[in-house]
Structure I
Amino acid sequence: MDFIYRSNQIALYDTEEKLIAEVTFPNVDDNTVNIDRTFVDDSLRGQGVAGKLMEAAAKELRAHNKKADLTCTYATSWFAKHPEYNDVVREDENMEDIKN
């Protein structure tokens, strides 16, 4: 998949340039973002696209030494299942609480 990386967004567009998947993470401050939305068009459901978006976001945040607050329910669930990326979750986001 050829995701488009923009400031605070990773997205996928179809051939007509229609948005068909995205994760957004606006800045909270210079070192923190808020992963607030994950969207996948119905035509892509069940193909693991949301997980690929989330992994791309986690790697992007890690590469830029940023931390994330998690307000998107999918992001919260995804990070709870992928502890290898917990280093990008802001410390006051207790992953044990998220898992329960």
Structure II
Amino acid sequence: MGLLNLFSKAAPTLLRLPLGSFTVDCEGSVIVGTLPSSFPEELTHEIGTQILAAFRDAAEAQLPLSDLLINYASLKITARALRGGAIIYLSPKAPTTSTN
């Protein structure tokens, strides 16, 4: 039976949807945050980098963009531009319930 263990894959770990915020500087480095410590730091860096890129692209196109709202099926990302950086809020969406 040990032979079968060679071909088995480890079960992927699921992350809890984050609830909190973090602030990034103009280079995308996290300055301060209220996200749980279990949330991967590389994900906060990637989110921050993409948000800053969106604000920079809007500024280059001379579009006045100070707030950004991104809705996923189960996650809501809200960002506000701050003099080169940004503050980013992450919150899970509550499941919709129907009332009869």
Structure III
Amino acid sequence: MKHIFVYITNLTKKEAEKIAKHLLKKRLIACANIFPIGSLYWWRGKIESAKEFVLIGKTTEKKYQKIIGEVEKIHSYSVPCIAKLPVEFNEKYKKWLVGEVE
């Protein structure tokens, strides 16, 4: 079984928490971390900067497509960033994670 971090940028901490709780309740992630970040990006032909909050959800790869669908339904951005990153966890954590999302 492959494990991933799901990286999602959000406009506010409140939105990141709302999305994290939604994914946790649906058992799509086992854990979430939320961090403030500064972002620079292209938007509508010019470079923008913003303060955002990144949500990192810990889960299994087979949950990724469902996560995309759930986040796109409730996210405030018209083009949300939802990325997966492969990770390796220690055995005890991996066993706990799988028990929470399976």
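Coordinate-derived values only; no laboratory data. Fair warning: this is a prediction, and the values are worked out from it, not measured in the lab.
Thinking of I, II, III, which structure, once relative contact order in percent (Cα under 8 Å, 6 or more apart) is computed, gives back 28? Going through each structure in turn, the value belongs to II. Which one of I, II, III has Rg and Dmax of the Cα atoms in Å, as calculated from the coordinates, equal to 13.2, 42? Going through each structure in turn, the value belongs to I.
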